[in-house]
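Undergrad: So, here's a batch of structures to check.
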Structure I
Amino acid sequence: MTAPKPAPYNFQIESSADARFPAEKGRYHLYVTYSCPFACHVLTARNLLGLEDFIGLSVAHPVYQKTKPDDEADEHKGWSFVDPEISATMTGANGKTYSTAGCIPDTVNHVKSVRDLYEKVDPVPRTFSVPVLWDKKTQTIVSEESSGILRTLDSGFRELVPSNVHLYPEELRAEIDAANNSIVMEVSTNIFKKVLSPSHEEAALAKAKVYEALATLDAILAEKCFLVGEGVTEADVRFFHMLIRLDVYQQKSEKHLTEYPNIVALSSAQC
C-alpha cells in the first residue's frame, strides 16, 4: 500500500507581531525557477509589490538534472542551484550543456537542489516543487503553494511596505477568482490538453477551445486594459505568464499571439 503524500506547506505571513510567521524585513527567502509559470507568478508579485529588499531570492536552473548524482540507485531529477560566477555552464540530466546565466545560488541554506531544501525540513518523500517561501528564523518552509504565496505577499507586508499595487483586493476577490477559474483556466488547461492528448480528435477539440477562449479574452481587452478592475491584479499576472509561453506550444500553422492585438497590447505593457 502506497503511503499518502504529506500535506503541502501552505502557511501565511501576517502583519501581527505574534503570528507564527510575522512580516519582517529580511526574514524570508523565495526559491523559484524561470521555467515554472507558477513560480514566476510569485516572483512577479514580489517585484510589483516592491518587496525585493524584504524577501531574498534564489533562482534554480530551468533544466532538470539528477538531484543525487552520486547515488546510482536514485533516479530523481529536478531543479538544482548553480552559481554562474563559478560555473558558466551546466550539464542537464539529458546530457546536454546549458548556460547558467540568470541563475542565483542558494545563499541561505547552501543546498544543491530544491529536493535538498524540502528534505532539510522533512525526509518523507513528496513532490519537490517551486515556488518555495522559506523562513530563515525557524528554518522551515512557509508555503509551497503559488497562489497562497502570491496572496500572502500581497497582504502580509502592507504595513511595512505600502504599495499602490493590490493584486488580490477584498472588493475584487470574487471577480478575480471567477477570471482565474474560467477564461484564464480555459486557455491554460486546453493548451496542455492540445499538446498531451493521445488522439487527434481530442487535440483538435482542445485547440478549438484555446482559440475560442483567446478570442473572448481579446474582445474583453478591447474595452479595458486589465481583466478585473482598473489595475493589475492576480488574474493579469496569471494570464501574462501563460501568454508568454503560448507560442512555444503552437505549431507554425496555428494561430499565434500576433493575431490577438488586444492581448498583445496587454502582454507587452502597451495598453
Structure II
Amino acid sequence: MLVRLAQIAPRLGNTEYNFEHCRKMVGEAAGDGVDLIVFPELALTGYLLKDMVAQVGLSTWDGKIQELSRLSGNISILLGLVEQGEDHFFYNSAFYFEAGALAERRRKGHLPTYGMFDEGRYFTQGNRVEAFSSRFGRVGVMICEDAWHPINPYILCQDGAQILFIISNSPVRGMTETGDFLSVQNWQLICRSYALLYSCFVIYVNRVGCEDGVSFSGCSQVVGPHGDVLESLPFLEEAVATVKIDLNELPKARIHSPVLRDEKFLSSIHELKRIREKTFGH
C-alpha cells in the first residue's frame, strides 16, 4: 500500500485555487501508482475562516465533491474541508473518496475554542466516532483536536482500525528549554504513543503556511505499529512523501505487544456506565 502525504499551504478562503491544487496533486499521485493520498484538515479552505465559513462550505452534491469522487476511481483520497450539512449547519469534516464515490465522511467532534482557537463559534460538533472499512482494511479518522482526547483512538481501535489517520491544522506554539517547538514535540509524542499502544499505523498530515501571522508547522509523519517513525516531513515547508505501508507488520507487532488484545473492553463499558450514573444520575 503506497500512501502519499500532501503537506500543503492552502490559501485562506480561496477554494478555487485550493481545489485545483489538490486536484493536480491527486492526478500526479495516481500517475505515480500511489494508492491513497492524504491532505490536511481544511485543505480546501484554510483555517482562520471566521465569517467566511458560510461562503466556503460545500454540500455533498457540490461539483467539487463530484469531481473528487470521479478522481477516486484511480486513487483513494482523504481530504479536509468545510461541509455544509443537510441541516444547513457547517462542519469541519474529513471526506474519504474511494472507487469513484464519496465513501465516508467524518465530522470533527472536539472544536477547540480557547486561546487562539475559535472553532466552536462557527462550526457544529460532530458526534460520531466510528472506524470504517476501506479497500486497505479498517481505518479510523481523527481531525486535529479529536486526537487529543484519548477516548477517540481507543474507540476506533476497538472498532477494528488498523490505520489511524490524523489530519491537522496545527500552528507553531510553545518553546522547550532546548529550543524545540512544544507543539511539534507533542504531536510526535501523540502519534508514537497511539501507534505503540494499539499496534497500528498512524498517519499524521499537518499543513504549513501562514494566516494572519499564525504559522502552521507541518512536520507530518507516518509511524509504524512498532512505534518506529517511517517518514517525517519538514518544518514549515510544503512537501510530499510517498510511504509504503506494509499491513503484514500488524500481526508481528500485535504478537510482540498484545496490549490491544488484552484490553478489558466490557469492563471499560461497565465502569463508564458507573461513572455516568454517579455523575448524571441515570
Structure III
Amino acid sequence: MKLDIQQIRQMITAQFANADLSLAGIRAAMDATGAAAPMPAGVRVEATDVGVPGEWITPDEVDGARTLLYFHGGGYMAGSLLSSRNQAARIAVASRAKVLSISYRLAPENPFPAAIDDALVAYRALREQGVAASDIGLVGGSAGGGLALALALRVRDEEPALGKPAAVAAFSAWMDLGCGWDSLQQAQDPLCQHGPVVMMAQAYLAGQSHEHPLASPLHADLAGLPPLLIQVGGAEGLRDEGEAFAKKAREAGVDVRFEEWPEMIHNWHVFAPMLDEATGALDQIGGFLRETVGR
C-alpha cells in the first residue's frame, strides 16, 4: 500500500489520539511500529555483542569490507534495535554494506554521556576486529544522527589513533539540544514538537550544558570531519539546525552534501516502503555511502 505525506500525517494523528504517551508506552509503540515494518528481501539479522548489545544486518550483496555503524533515533529516551531494523536493513541493501546496529543506553536511566560512550565502544570494537577506518561509515536518524556526528567528533579529538571514519550520513538529525530554532518552535510536525523535544533534551542532559559539543554537534568545531550527507524534511522541526550545521561544516572545509526534501516531516524515512519519498531518501543515503565508504 502506498501513501502520500498527507495520508501519513493523518495516520500519525489517528494513532496519537488514543496512544499511551508514558515513556514505557512510547518505547513499546516504537517497537511495535518497527516490528510491523516489512523488511527488504535478502537480508540476514544476527544478534551480537561488541561491548554494547547489537545486531549485524547483512544483505545478500556486500561490496568488499564496507561496514556501517548505525544509531537509532528516539530522542535519546526511546528507540531500539527493533524500532530501527527496517531503516537499517534498507540502508544496508542500498549501500551494499554490512550494518552493525547498536542498542546504546537510554535516558533518563542513563543520561549523557552514556550514549556517546557506547558509540565509541562499538567503533573501537570494529577497529579491533580488523575493519579499516576507511571501510566504516556512521549512519543515524534523529538523535541517532546527532550521535553519529558526535562520534566522528570524539574520534577526531580523543581517539585519533582509531582512524577517521570514511563518512557520516545523518538524517533528520538532532544537532542542537538548545531547542531554540524557529523550525522547532513553530513546528507543525506531528513527530517533532517543541515541548516534547525540550523534555527529552532535559532528560538526556541531566543538568549538563546543551552546548557541550558531544551533546550538540552544532556547537563543535567541525573542521576535519569526513564527508557528510545531511538530509532534512522541509516541514520538520529540526530543519533549521540541519541547514545551519551543513553551512557551518562547509565553511570549515568539510565535504557536505545537503538535501532538503519538500513537505517531509521528521524522520520520514521510517515510512518506507509506503512513502515513496522515504524509499527515495534511503536510496540517496545508500548511494552516498557507496561513493564514500570502502572505495
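Undergrad: Could you tell me which structure in I, II, III was used to calculate helix-only ellipticity at 222 nm (-39500 (n - 2.57) for each DSSP H run of 4 or more, over all residues; to 500) as -13000? All intermediate terms of the calculation are to be shown ahead of the outcome.
TA: Values: I: -11000; II: -8500; III: -13000.
Derived from the structure labelled III.
Undergrad: Here mean count of other Cβ atoms within 10 Å over residues 144-151 was calculated and came to 18.2; which of the structures I, II, III was it taken from? Provide the component values of the computation, followed by the final result.
TA: On the way: I: 22.2; II: 18.2; III: 29.2.
So the calculation was done on II.
Undergrad: Determine which structure produced the value 7, 29, 36, 21, 6, 0 for P(r) over Cα pairs in 10 Å bins from 0, in percent, calculated from the coordinates; the candidates are I, II, III. Write out the running numbers ahead of the final one.
TA: Values: I: 6, 25, 31, 27, 10, 1; II: 7, 29, 36, 21, 6, 0; III: 7, 32, 40, 20, 2, 0.
That value comes from structure II.
None of the figures in this text is laboratory data; all of them are computed from the coordinates on show. Since the model is a prediction, treat every value here as computed from it, not as a measurement. Cβ atoms are built from the backbone, for glycine too; each structure is taken alone.
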